[in-house]
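> Listed after this line are the structures, all set down as structure tokens.
Any read-out appearing in this document is the output of simple, stated calculations on the displayed coordinates, not a laboratory observation. Here the structure is a predicted model, which means the values were calculated and not measured. Cβ atoms are built from the backbone, for glycine too; each structure is taken alone.
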Structure I
Amino acid sequence: MNIAVKVEGVSKKYCRTLKHTMIYGITDLAAGFLGLDQQAKQLRSGEFWAVEDVTFSVQKGETIGIIGTNGSGKSTLLKMLNGIFMPDRGRIEISGKTGALIEVGAGFHPMLTGRENIYINAAIYGMSKTDTDRKFSEIVDFAGVGDFLDAPVKHYSSGMYVRLGFAIAINCNPDILLIDEVLAVGDLSFKLKCIERIKDLQRQGNTIFYVAHDLISVKKLCTRAVWLNNGSIALMGESNDVVDACDDFLRSRYYCDSHASVTKSETLVIDKVTIEDIEGNERAEFNYGETVFVRVRYHITAPLGSIVFGISLTTCDQICVSALHTGLDGIFLDPQLGVNEVLVEYPNVRLLSGTYLFDIGFFESTALTPFCYRGMAATIKITSPFLGDGLMVMEHKWHARSL
């Protein structure tokens, strides 16, 4: 078997407080000098497992996505793969040279120029000065920092840091490339350059570990994926299957948190929110192009007069897809005492694959003061055959001709 990375029972613990970190650090250092057991295999007071009992192997040429919520252990695992941290338990076997972009500005000296940091980081990756000279122009062109090459990097933006770090990492000809959220920083042109360069490395047979919160990019770029939850592997397998399972988990968790409504007036209370298809069936999952209905049932205990109903659709990252209220269309509600209902129809939903959240609320007629608001009132999962970037597919036609 042509294995590039083998991880066996790896665990890493941290301390919750600086005090415990310092005390245990000194204790472990002294124990190491004396050849005594450093108690790395058990938790002590104030410690927790950031990564626990992780085991997997990766073939050469694979691209592995590592996904999970914040604090699930993704970056810690990547740092152990890169040798920055040593595991407290277990072992990691690496076959080949690694290149990594793990944190913005990692490995850069803020007082040195971009030019000087290129040579220093390239040397850290094992490149000779001759090799760096040969690759220098390519690194600078990819990073797009030519105008600031001789300025101290402390004056660089976070995007410039990432561009320069990524440009160095991919040009050191690594057998194994470790990438942590590189596509989350930078403009669209840089992201497209990164994706194209990653695909070049894939065609060359490089092994890549890709940490991301953008689940769609994991589906596009990765052959397999590891889903970490609370430091342990929740699932590992084909990227589509793992991403879908993680997506379902996040959706269910968001939905469990969504029933806390913020009520500004006891006279209007939201009773129930359902997502339905065109036949009136309650559903949580829809295909691209289907019609979606959002039904909101509420009751009134005292006269309110004219009010408006608002609804917004966002991604799990709180990116707004749509925000509307009835007043924008000249529609004002005049609910009666007792139970009332609002039904919103979204025909031909053209969203790309993903999980989306509905926020709803009832407001006075100017739509400024809420009577009742519920965040994350419902979730919906869309499956789309399109793999483009963005949030939706706009209705379009192509016209081409020779001139």
Structure II
Amino acid sequence: MISPTELTELPLPLGQSLLDHPDKKKLFSVQEFFRYTKSEGRRFFEELDRDGDGQVTLEDLEVAMKKRKLPVKYSREFIRQTRRNPFSKSFGWKQFLSLMERKEPTILEAYTSLCLSESGTLQKSEILASLKNVGLPATEDNAVAMMRFLNAGTEESVSYGHFRNFMLLLPPDRLRQDDPRNIWFKAASVVAVTPPAEVPAISVLKSAIAGGLSCGLSSALMYPIDTVKTQLQASTTLTFLELMSNIPQIGLRGLYKGSIPAILGQFSSNGLRTGISEVSKLVLINVAPNLPDIQVKSMASFLGTVLGTMARLPSEVLKQRLQANLYDNVGEALIGTWKQDGPQAFFRGAGATLCRELPFYVAGMGLYTESKKFTQRLIRRELEPWEAVVVGAISGGLVSVISTPF
């Protein structure tokens, strides 16, 4: 295959200017070069796609940035350039190929500006010459470090494919403005230090508020059904049909009895659960970047669920006692429970609740993640928002059935 250097330096036939059409040899050379870059790009996409579901997520990009000692913030810039629409949280091969084609001319120009060998690769001597040309320390150790950095631990040579995979991850402004030798040298010659966990407070706060509001709203909408379920579980004589026939007597107020502590409890506990899960994910990605995505999400969900559930238990106790008609209002339920059983009563059933919540949220997260990946592989594209809701509803319904006995 013709090298990038030969491609850019092919002599023009006598009397032909740059404005004339290219000859057959040049056309076939360009075609072969595009096949090569597409093949290399596909290989790099599969490397980024850690779980092999055909979609690269923000977490996948963050792992790639850390591996190449690039700022993690580049991940968000990359996904903004690549995703299909502003609401997408991942991108597929077609979107990646489109970005690759847009960046190709700039990366090829940067590569051919280096001191390339006749084969179109960079060996130690060419890297030393390139470093000298820009006034960087041209030492054997630096040249070897730069070769190993791009060539997965080997020292033989660096090809255009190695170079472009690294440069593809850079934001467009840095790709255009900074000398490629400076970027490569800084990344390869700095001693690797485990980066501190970056926890963006605003992002976590937004996630916590969004999680709390969504759960509070869904709790308010579904509360009558929860009341019916609780009364059925509390009664040993009522059947479902009998209870449904009594709904006109129960009335709307009766169906929403105990809703205030329930909605506030759902808002606070799920906001806390979501916030802790987000922080846990960020910390785990920094501490163990090679951990599979499903394990990161499951562990983060476990930690968030434990703390969020403990925060919600008091409101859950009040809600159930009001739904079972043991008290008439929240104030009576609060005072009566405290006087009758003491403060420990508000945390009664913590073990059983955790046995229900942990499988529900942890297994639910895992089932939703895998179901979403399976569906995307099946239809060979990213899910639309409404399709993701349907997948989430089915996953949540299955887990609810499993956790109902608890």
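> Could you figure out which one of I, II the value 40, 28, 23 for Cα extents along the principal axes in Å, for residues 30-117 alone was computed from?
Values: I: 45, 36, 29; II: 40, 28, 23.
It traces back to II.
> Who wins on mean count of other Cβ atoms within 10 Å over residues 54-61 among I, II, i.e. which is largest?
Once mean count of other Cβ atoms within 10 Å over residues 54-61 is tallied for I, II, the winner is II.
> A further question on this structure: Of the structures labelled I, II, which one yields 0.75 when FRET efficiency 1/(1 + (r/R0)^6) of positions 246 and 294 (r between Cβ atoms, R0 = 30 Å, to 0.05) is computed from its coordinates?
Clearly, the read-out refers to I.
> In addition: Upon calculation of semi-axes √(5λ) of the Cα gyration tensor in Å from the atomic coordinates, which of the structures I, II produces 60, 23, 15?
Working: I: 47, 28, 21; II: 60, 23, 15.
Derived from II, not from the others.
> Which structure, out of I, II, was mean count of other Cβ atoms within 10 Å over residues 134-141 derived from, given a value of 12.1? Before the final figure, lay out the partial values.
Working: I: 15.1; II: 12.1.
Considering all the candidates, the number was obtained from II.
> One of I, II was used to compute helix-only ellipticity at 222 nm (-39500 (n - 2.57) for each DSSP H run of 4 or more, over all residues; to 500), and the answer was -8500. Which one was it?
On the way: I: -8500; II: -22500.
Working through the options, I get structure I.
> If you don't mind, another one. Have a look at I, II and say which one yields 1.1 for distance in nm of label points 7 Å out along Cα→Cβ at positions 62 and 278, as calculated. Walk me through the numbers before you get to the answer.
Details: I: 4.3; II: 1.1.
Considering all the candidates, the number was obtained from II.
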